[in-house]
Each structure stands twice: as structure tokens, then as C-alpha cells.
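Following this line, the structures themselves.
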Structure 1
Amino acid sequence: MNKLFKCISKSEIDEVPIWFMRQAGRYLPEFRKIRQQNPDFIKLCLNPNLVKIITLQPIKRFKLDATIIFSDILMIPYGLGQNVRFEKGIGPKLEKLNLENTLKTSKENFEKKLTPVYEGLKKVKEETKGTSLIGFVGAPWTLLVYMLNEKSPKKDFTPDKILSDEIKVKRLMDKIIDATFIHINKQVSAGANVIQIFDSWAELIPDNKFDKYCLEPTKKIVDYVKSLKVPVICFPKGIGVNYEKFCLTVKPDCISIDYNIDPNWIIKKSNGIAIQGGMDPKILLEDNKKIEYAVKKYLKTFSGYPYIFNLGHGVLPATKPEKIEFVIKTIRQDR
């Protein structure tokens, strides 16, 4: 049993496992080189050989305790027939949703379009036997937002923009959940032995609809992952005090916290669930003294509690690789 499993199962809490969201990404010069040669991000995610290389880049550089497959949460909309492209400086752009065509997407066609993702996972698994290989999906709400808004909701977005037609929303949500089951099952079959659910835009859910669009659909996904006998980590970013309700209702094996969450508070509210993350990615842009202070603060707070060290969001592109190395060294020396 490796460090991540030991922590999540609470069988061993003396050692703190380490991995980073977006650990395979733009802050690594070796990744940037590949990215320059492959401008189409979706095609890059569908290239099993390059997926293997990119996924393993941070593993070769750092002593990490988990590998996360290089992919994207928007592979599900792509698999459902909604074309996705990424524009530099803007982010993802999705074509106008044809709901009827999306709803008609068969399991076979969905799997066929995403087969390269699973082939990439198999290739990575061959190199990482005996360690944690994390597969992931977007939470139903976050995927719903992207598919109906057709772009990132970072600017000029209000929930009313996509929630006015409740029948349309329900039909699409149900299809997203079914597709997510398929995508998770195929990732696990290909070698993923942990699944993380990213609800990147959970903070946008109106308070009176939080149960309907966050708790209920995410619990369905969590229960499905548990039925596969695979640990599941949830990251409902930005939900604030609703983390308590989330832990009590959804009951994932591990809860990943964002950088706005007070570590002392979440220990009391997590219902005994293992906790992951929390540190602000911007801290990695500071000098080593400030980084060391922040890292040790988290380690001290979670001492004696099942805790996985990670960030409160993904590694920023401006992060220097040696800062990741410094964090790992600080944690290992502290234990």
C-alpha cells in the first residue's frame, strides 16, 4: 500500500504524501517545448505517447507520491460531440451546444472518441506500477457551466444565464452524469487507482440551488467511484462554509481544500475525512523563507491528521521548478 492510500485509508498518518495539481504543466520547460510543437491542446490530450511523456515529466524531476494523468476535464464535452478549442490568453472555447445531438451520443461513440485518453493511461501505468495513478473528471456542475456557457465563466457570467430552462438543464445534467460514469470506469480499467473530481466553478452555484447542482450530482459520482473500490478525492473549489455540508453529505474519501479555507476550521468540519491541499499557489512565487513558513504551518496544523500536501489550486505557470523541489525537501526534512 503506497503513501496516498495509507493516508486516505487512515492506516498511516505519520508520513505526508505529496503531489501537486497541474504538476505536469506550463511551469516545466520540458512541457513548454512539447506544447510549442503541439498548438492544438485537445489533440495533445489525445496523443497517448505524448500524454505518457508529459505525465511522467514531474515524476522524473521530483520525488512525488502520486502521478496524475495529463488530460483535461473538457474531454467529456468533447466526447459528447461538443468541439473544444483553447485560445491563448483566453482559455477554452466550446462550440454552440446542440443538445439533441449531445443526448443522442452513444456509449460506444463516446468511448471511441476518448480511447486515446485510456491508451495514455495504460502507458503511464506501465511505468508507475505500485504507486498512485490519479484519473480525474470535472464535476457535473462545472461541466454543465462550460457546455452551456461555451467558455470559461471567469468573466461576464451569472447562473441565470444557463439555468433559466430547467428542463434543458436537467436533461444535459443527466447525460453528463452518465458520461462521467463511463469516463471514470474506463480510466479505472486502464489503470487509474484514485479518482479526483474537480468542481472548479462550484462557487458560482446560487445558495438556494447548492444541494441540487453540487451535492446531489457529485454524490452520485462519488458513490459510483466507491462502487469500483477506488478512493475518491473531491475538490469543490470556492464553496466556503459549505465544505462542512459537502463532507457530511457527499462523503468522499478525501476532501481537497482551496486556499481560502482555514486549515484549523476544516479539521473540525471534515467529519474525519482525509484532507488535501490548501496552500496558495502564489506562495510558490515568493522567496524560500516565506515558502518554508507556509509549508510548515500546514504541516503543523495537520500533524496527527490524515493529510496530503498539495496546493489550494494548480501550480501557476510562473512557478520555478526549483520551488517545487524546495517544498518537497522541506516536507521530507520535517518528518
Structure 2
Amino acid sequence: MKRKVQQLGSSTLAVTVPAEWARHHDIEKGDELIIQRDENGGSLLVVPQQPTIEDIEATIDADALGGDALERAIVTQYVLGRQLIRIEATTPLSLDQRNAVLAAERRLMGLGVVEQAEKTVTVRCSVAPGDFNLPTLLGRLSRTEATIRGDVLQAFVDGDPAAAAQVTDRNDQVEKLFYLFLRLVFATYRNPRLNQTVGLETGFPLIGYRSVAQDVVLMADTAVEIADIATECESEPLDETTARKLSELGDALDDAASATRAAVTTPDYDATEDARSALDMVDEHVVTMNDHLAAERPEPLLALQRTVVLLERSARHARDSLSVATHLAFRDDPTLVTGNDQS
């Protein structure tokens, strides 16, 4: 749609907003709008000061949805920032559908059933954007993943399959934090006035933060794969040299992941160089470990080789996050790059 620019007074230009959009958001004369300019200054985003009721409430038609599909629908509405989600059907909800609601409640932080009837269930999310800070939440997500990985490697070193199996169950906490993180990212993207509320100066880092959080989840998935390997192994504790080298590799990866997260949340070029050096150290430990496995062939050799490959994969995910940190650092440091951007 097009709008003609009008002159108001000697130095003010104005455009009208579509009447349908204004009605949808209950915009009236005197209301305030949030106008956000993109990073290149090429477009403007106009959003209402407060979201409409349609933005915070959603109704899911459960008639055509089985249990798994219904659970996915609830998760999606949660991520999109809905505060109240109603599940409705024209016939009584099945046991499978009701179990799906309970499964979603367990997976999602702050979500709880507030009303149930034969054909409806209503769930409410008590989490507000102001309750969490995105950089802090990203750190919590990363530390949870690091703890899982560290405990898995220790179980491997100790030859303790039972301990490795228990660690796998804790991956649910990573998923819960990730969905909460996505909820805050989407809420802030839709309502730029929340930027500072969630710990950001502008909305520019949101896409990068989303990518980094996904890298952390992938690293957690890799840790679970290592746990599966350790669970399947019916072996004695690792010999002293192999245990030390595996632990050193794990510690190096912890240091690199921590340095990378710091470079993302506090964009600084020197911080990205520190993270890059830490990741190079991980590569050196991978080479050392592989040389040791090739020369000494300790048992369980195949499991150890697979574990090193998975740790190397985790390091690649951390490097992907470092790319995001580098982009943010170059953007935020005017001494590195200058241009015509006046935003």
C-alpha cells in the first residue's frame, strides 16, 4: 500500500496509517506508537505502544489435531508470546489430547493449566519479558549445557554408565530454557520498546542471539549423544593418561564456549580474538587426543574416537556463535569500520 507524505507546519512531514490497522490495534487519537528505524536507515517499523488482545491470546482448534500435533501447536503459541492459550473442540477432548496439554506444561517454563472442561482447556503463561534478561538467560542456557557435557565426560572417565544415563534426562532443562529464550526474542522483535527491558540497546542483536541459542542447543544434543555412547559402554574407568587428555579436551571446550558467549553478550573485537584463540586450543587438544588414540589404542577405543568427533562438532557450533560475535563487534566498534550509516 502507498501513502502520500503531507506537510504539517514548516518542518514536519506526516503520513497516515491504514484505518484497518488502527482499528485492529485499537489505535485512537492521542495514542502513542513506537517507530523503529532499521540498522541501515532504509525502512521504519511502526508498532502500537501496547499489544492488542489478539496479540496476547490465542485459541487452538483441537478437532483436527492429535496429541503430538496439539503439543506442537501449544509450544508454537508459547514461543510467539501468547499469554493465554485456549484449546477448544466440538467433541470431548481425548485422553491423548489432554496428555499433550500436560506434556507442553512440563516442557515450557511458566505455563500452567488454569481451567478445564469437557471440550476446553485454558493454559496461561506467567512469564513476562521484564522477568528475564536475554544476555543473562543465554548465559544460563550455556552453563546448563556445559554442566551436562562436563558430567557426561566425567561419567565416561569413571566408567559409570548409570551416571551417564542420568545426565541425559537433564537435557529437558536446556529445551525449557531455549523455548523461553525464543519467547522473549519474538516478543521483543514484535515490540521494540522491550529492547532495554530484556537487556539490549537495540533490536539488532536479536537474530544473532537466536542463532547462538540454537548453537547451544545443538551442543547439548551432542553431549546427549556422548552420554548414549557412555551408557552403552560396559568398560572399566579410563586409564590415567587417556582420562587426563579427555578431561583436558573437555576443559578447553568449556573455556572456548565461555569466551565465545562473553564475546556475544559484550561485543568487543578483543573478546572475539580471545574466543578464537580458545577455540584454536580446542583444535590442538583434538589433535593430541587423536594422536594418543592412534598410538596407544586404549579401550574402549571406538567409543573414545566417536566421543572426540562429537566434541569437535561442539567446537564447530561454538565457532558458528563466534561468527555472530564478530559481526556484532564490528558493528558496535566505530574504530574498526566506518561508513555512511547514520542510525
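Just so you know, all these numbers are worked out from the coordinates, no wet-lab data involved. Here the structure is a predicted model, which means the values were calculated and not measured. Cβ atoms are built from the backbone, for glycine too; each structure is taken alone.
Quick notes
- Origin of the value 4.2, where distance in nm of label points 7 Å out along Cα→Cβ at positions 232 and 288 was derived from one of 1, 2: 1
- Origin of the derived value 0.15 (FRET efficiency 1/(1 + (r/R0)^6) of positions 64 and 264 (r between Cβ atoms, R0 = 30 Å, to 0.05); candidates 1, 2): 2
- Distance in nm of label points 7 Å out along Cα→Cβ at positions 184 and 256 from the coordinates reads 2.7; which among 1, 2: 2
- log10 I(q)/I(0) by the Debye sum over Cα atoms at q = 0.17, 0.18, 0.20, 0.26 Å⁻¹, for residues 216-303 alone from the coordinates reads -0.73, -0.79, -0.92, -1.28; which among 1, 2: 1
- Which of 1, 2 leads on relative contact order in percent (Cα under 8 Å, 6 or more apart), largest value: 1
- When Rg and Dmax of the Cα atoms in Å is computed for each of 1, 2, the one that comes out at 24.8, 84 is 2.
- Test item: helix-only ellipticity at 222 nm (-39500 (n - 2.57) for each DSSP H run of 4 or more, over all residues; to 500) calculated as -14500, pick one of 1, 2: 1
- Given 3.5 for distance in nm of label points 7 Å out along Cα→Cβ at positions 88 and 112, calculated: source structure among 1, 2: 1
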